[in-house]
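So, here's a batch of structures to check.
Bear in mind these aren't lab numbers, they're just calculated from the coordinates by the rules spelled out. Here the structure is a predicted model, which means the values were calculated and not measured. Cβ atoms are built from the backbone, for glycine too; each structure is taken alone.
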Structure I
Amino acid sequence: MITLDQTFKNVFLIEGKVQNYDWGGKKFIPNLISKKKSMATYAEYWLGAHLKAPSTIRTKRGNFSLDFFLKQKPIEFLGLRVANTFGKLPYLFKVLDVNKMLSIQVHPTKKAAEIGFDLENKRGVALTAKNRNYKDRNHKPEVMVALSDFWLLHGFLQRGKLIRNLKETSELNFLLDTFKENNYFELYKMVMEFSQERVNTILKPLAERILPKFLNNELEKTSPEYWAAKALVNKSSKNIDRGIFSIYFFNIVNLSKGEAVFQDAGLPHAYLEGKNIELMANSDNVLRGGLTSKYIDVEELLKNTKFEETIPNVLYGVKNYANNELVYRTKAKDFKLSKIELAKDLKYKSKSKSVEILIILEGSATVIQNLNRINIDKGQSILIKANTNYKIISSKGVEIYKASVPEQK
């Protein structure tokens with residue numbers, strides 16, 4: 001255990017961890033965090049204390065892993081309520097660069113995650129095993145804000161729209177009766193349980209019809225054909241991904257910069273293209289449904305998916321003009337996301353009710369706490385202890401995203 005004394009301040013620089021998944025881009029994250037570019041793809045930048053990739057916190061006593069550091073005095077750093085309720089940092093903060101489509105996925109509820117995690121442990125499934133569903137005992141609701149023009153799949157289409165997609169897509173006409181006579185569950189279960197041979201037989205004619213249109217730039221991004229073709233193009237495998245069906249079943253949502261969506265447990269979704277900032281419960285639990293070469297457990301996926309129509313609810317944030325803060329309100333108890341925008345010579349004043357993490361997306365700023373000052377530039381991040389009075393000033397203007405824990409209602 002390290003000894004904490006008055007040499008520790010209330011505001012600390014922290015450094016996150018890059019995740020080099022193959023769907024990431026080459027420039028956005030390296031340019032943001034001033035990291036030397038390489039041949040790797042930069043998919044995610046994590047800020048938090050998740051055991052898979054904890055951030056590093058800088059102190060006068062040296063640099064420490066954030067998960068280790070917060071354990072030293074959890075009440076002091078997290079705040080009494082957060083320490084008693086969660087026992088650790090309850091959220092994970094990310095920046096994403098989606099160059100290729102992510103897998104279609106669903107996140108479990110807290111109860112389902114606890115049951116699933118314990119069952120897999122009893123079965124002796126290693127945490128690193130490819131067929132492992134549950135990496136921890138936590139749920140993973142999440143809110144994301146677009147940092148660019150952003151596209152995603154988000155929940156099942158309304159009934160009439162889904163029927164129209166099936167009618168207008170000749171290769172999928174045969175699914176109409178199943179959906180009309182039953183429901184979303186029976187439709188989804190049917191295609192997820194098709195043999196790979198059946199999937200290939202159904203989707204090969206679709207691929208042959210839409211790929212030439214895609215290559216000739218004849219398809220609109222609002223069309224499922226565009227994203228189905230994008231998922232198919234340049235694929236070397238003779239097998240076609242069954243996730244193509246879901247593209248025709250789900251809402252295709254286009255967000256402009258600054259717009260957000262919340263995705264709770266059970267909501268099927270997939271990020272398709274763009275840059276975003278994401279805040280979620282501190283978990284890495286993902287149940288996949290397609291557009292991936294990774295493990296798909298159909299039985300577990302069906303148990304955890306909400307089979308209901310979804311009308312996308314775009315969040316624009318609630319503005320606090322007095323303090324130049326835009327709050328993206330959700331029902332999540334684990335996290336709260338807000339954006340602080342300061343024009344030249346404006347200031348932001350706050351008292352942290354819980355542990356906070358801030359990252360600068362544009363510009364530079366000075367964070368002042370009593371006699372302590374920390375200058376932070378684009379791509380840099382800070383952690384602020386609970387119950388800290390502080391203010392932020394900027395001589396040139398700054399855009400900051402802040403993660404915190406909402407007050408108990």
Structure II
Amino acid sequence: MTTESAELLAVFDPRHRADPYPALRALREAGRWHTMSAGSPGIGVLTRHADCIRLLSDPAFGHLTMAESVFRPVTDVEEGLRSMLRSNPPTHTRLRRLVSRAFTPGRIARFGSLARELAADLLDDAVARGEVDLVDAFARPLPLRVICTLLGVPERDEEVFGGWASALTRGLDPDQMMSPAERAARAEGTRGFAGYFTELIARRRVEPADDLLSALIADQEQGDRLAADELLDLCVLLLVAGYETTVNLVSAAVLAFAGAPEQYALLRERRDLVPAAIEETLRFDPPIQWLARSVLADTEIAGHALHRGDGVIGVLAAAHRDPDVFPDPDRFDITRYAANREAGPGQPARHLGFGQGIHYCLGAPLARLEAEIMLTALLDRVTSIEVTADPTYRPHLAVRGARALPVRLLAA
């Protein structure tokens with residue numbers, strides 16, 4: 001079955017931003033395949049879990065050049081996040097191998113102490129103030145400090161990145177859904193990051209430090225080379241992705257706990273469930289709502305024939321609430337991903353909060369570490385969370401996150 005373009009676009013209407021899930025449920029129940037635009041190449045939309053898994057795992061789906069892609073921007077200039085995010089093997093394989101060699105579990109683990117200290121300081125201040133915007137007071141500052149320190153960005157330069165990062169994540173949405181001002185902001189963010197990291201890379205070549213950027217440069221100089229533009233694009237991608245995901249994940253978790261206080265009470269009693277609570281948040285209200293892929297070779301999906309150049313969007317936020325896969329999918333249940341589930345046989349289906357396949361998020365271990373530290377600090381200091389006003393959301397579509405989350409924190 002197909003759905004008219006106007007009806008599909010209503011899913012992305014700002015009126016649904018506070019709670020997109022009823023609209024996504026209606027779309028999922030209407031059928032496996034929906035057409036977003038008429039003609040060829042077209043854009044299809046998938047909302048079922050199995051279909052989204054296939055979309056992200058099958059090598060028939062990937063990324064085309066700007067000139068070939070149905071997702072091409074309205075301008076002729078390629079802007080925004082690039083690098084591994086929009087590449088296919090063998091280029092993607094090579095880039096990921098180089099980054100993985102520097103972005104090691106050991107390097108990530110070293111930032112646990114920084115995150116714990118900063119989480120404690122931020123929450124002590126927030127609790128003392130009573131009512132705060134959780135995004136500005138807690139969710140944003142910690143992951144920004146950690147990713148900047150990891151990359152080697154001086155603390156004094158952190159604030160300059162906030163607007164640029166937001167503009168580039170908004171720029172992941174189709175150009176047709178962005179205003180001219182938002183496209184201009186994406187261009188400004190692209191130029192700003194390029195100028196900043198070009199200078200920082202030049203400095204680190206002369207004066208290496210114990211940071212990820214210096215490690216990437218060292219790899220570049222040992223035979224398996226990163227080109228200058230690849231290194232630049234990777235710096236921008238790692239900073240933006242490493243910062244945005246955790247901000248939105250932690251904000252979503254706090255909002256979910258405010259709406260289900262019995263779950264927060266359970267987590268205060270069962271600290272062993274913190275990792276499971278993070279996984280459930282990634283399923284229940286994922287930071288990445290949907291991902292787009294281009295068809296690289298003729299294939300079919302959801303009973304629909306596709307040809308090279310066609311586009312497909314997998315709506316992960318809808319797939320995560322597929323009742324054929326997740327029992328009681330609209331319920332926030334922190335025991336769903338518990339290591340030893342107390343109810344029901346087997347393990348729950350995998351969520352796609354960090355993607356799937358070759359593009360699975362390289363920074364997932366860092367985001368999980370930060371979120372676990374931040375939630376643990378919250379549990380130590382806060383007995384209950386009250387949302388004092390409706391949260392406001394950024395205009396982003398693919399990336400979901402609160403702009404402001406006013407809360408009152410009751411001290412433990």
Structure III
Amino acid sequence: MKILYFHQHFSTPKGATGIRSYAMAKNMIDQGHKVTMVCGNSGRAQTGIDTPFSNGVRRGIVDGIEIIEFDLPYSNQLSLLKRAMVFFNFAFKSIKLVFTEKYDIVFATSTPLTAGIPGIFAKWFKRKKFVFEVRDLWPELPKAMGVVKNPIVLWMMSILEWMSYHSADRLVGLSPGMVDGIIKRGINPNKVTSIPNGCDLDIFSEKQHAWRPEKVKDTDLMAIFTGAHGLANGLDILVDVADELEKRGREDIKLVLVGDGMQKKALQQRVEQLNLSNIIFHDPVNKTKLAGLMASADIGLQILANVPAFYYGTSPNKFFDYISAGLPVLNNYPGWLAELIAEKQCGFTVSPENPQEFADALERAANNRENLKIMGQNSLDLAKTQFNRNILAADFTKWVCGVKND
């Protein structure tokens with residue numbers, strides 16, 4: 001079968017962002033299916049196509065995946081209005097492909113929520129099977145964060161969410177909360193399955209060239225955060241923690257933030273104002289270089305803003321990268337990941353918005369490196385047994401391609 005796969009932020013491992021769609025597409029190809037990936041031009045992503053754009057689009061085949069890439073540059077540093085314009089532009093261009101490409105199944109993954117629009121058209125105008133993957137609950141999350149307050153916009157987003165869910169023949173949720181959120185919208189539970197983000201063990205568990213930023217000594221405890229520096233991430237807490245550690249004289253504990261986003265400059269300004277030397281910012285890196293950094297790190301930081309909708313409604317890539325690399329995880333919000341960390345004894349959980357408790361946990365980690373190694377092994381065991389990407393990708397292929405029998 002041929003799957004027309006819509007993911008605006010698609011990337012191969014050469015990029016500096018998640019590669020779930022790459023892994024899923026590769027598995028479908030290995031199972032004998034054909035995949036056409038439709039995506040945009042994200043700053044941190046790398047599709048592997050380097051030919052010039054022609055009339056705003058370019059095509060190529062990378063690792064067996066046929067790729068259609070639109071010249072629609074996207075960055076986490078764009079304003080919300082500019083992001084929305086890029087999202088809708090991608091959706092409208094994608095609708096054209098629904099009527100011109102040959103395919104058996106349409107698969108679309110959010111975010112953004114507008115990714116479901118071509119799937120809706122394929123379902124109702126081409127009578128094609130449509131599978132929709134939910135990576136975030138919209139409009140619940142932006143509403144809870146206060147990012148979107150206009151009631152008309154929220155209503156329109158809710159309508160699009162309802163249409164995407166009810167048009168889909170099958171759905172995928174990346175966390176328990178997402179599955180519950182889908183079902184609450186009136187969807188038959190038999191049409192929904194949970195396939196969480198997975199661990200790229202072939203990338204992070206293999207020996208990589210270990211490295212550390214210049215300002216981090218070999219003897220320092222290096223705690224790393226990898227990912228977007230946006231409102232949802234709540235990274236101001238890390239500046240507060242760094243300030244607390246500085247006051248305690250713990251110069252041997254360094255916080256390394258890898259990534260970019262709308263809040264990065266503001267965070268850097270706070271660090272400069274406080275004259276902190278124990279928090280280091282680094283530009284995004286590709287998966288191979290990230291694996292080398294993690295090989296040298298001591299603990300991974302799973303940070304989000306204290307928004308109850310996040311507790312069970314997210315499935316962050318960074319958590320799975322950390323445990324793939326055998327890193328203990330320090331998590332600062334309640335929910336299914338906090339419960340998992342406590343159950344598997346693979347890190348620390350602290351209360352939201354509590355820099356003192358956070359600093360205490362880092363001090364415990366620095367003072368007991370042997371216990372930290374045990375936690376790290378527990379992380380790796382969890383990655384191998386519960387979140388192995390290869391196993392999850394096989395489940396994904398079976399679920400998506402099985403829709404033809406419904």
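If Cα extents along the principal axes in Å, for residues 213-332 alone is computed to be 54, 46, 19, which of I, II, III is the source? Don't skip to the answer; put the middle values down first.
Values: I: 58, 38, 24; II: 54, 46, 19; III: 36, 29, 24.
Considering all the candidates, the number was obtained from II.
Just checking, which of I, II, III has the largest value of FRET efficiency 1/(1 + (r/R0)^6) of positions 93 and 245 (r between Cβ atoms, R0 = 35 Å, to 0.05)? Don't jump to the answer; show the numbers that get you there.
On the way: I: 0.60; II: 0.95; III: 0.15.
Checked I, II, III; max of FRET efficiency 1/(1 + (r/R0)^6) of positions 93 and 245 (r between Cβ atoms, R0 = 35 Å, to 0.05) sits with II.
If we compute distance in nm of label points 7 Å out along Cα→Cβ at positions 117 and 133 for structures I, II, III, which one ends up with the highest value? Walk me through the numbers before you get to the answer.
Details: I: 1.5; II: 2.8; III: 2.1.
Once distance in nm of label points 7 Å out along Cα→Cβ at positions 117 and 133 is worked out for each structure, II has the highest.
Computing mean count of other Cβ atoms within 10 Å over residues 237-244 gives 24.9 for which of I, II, III?
Values: I: 17.8; II: 24.9; III: 22.2.
Structure of origin is II.
So if we calculate relative contact order in percent (Cα under 8 Å, 6 or more apart) for every structure here (I, II, III), which label has the highest result? Walk me through the numbers on the way to the answer.
Working: I: 21; II: 26; III: 16.
Once relative contact order in percent (Cα under 8 Å, 6 or more apart) is worked out for each structure, II has the highest.
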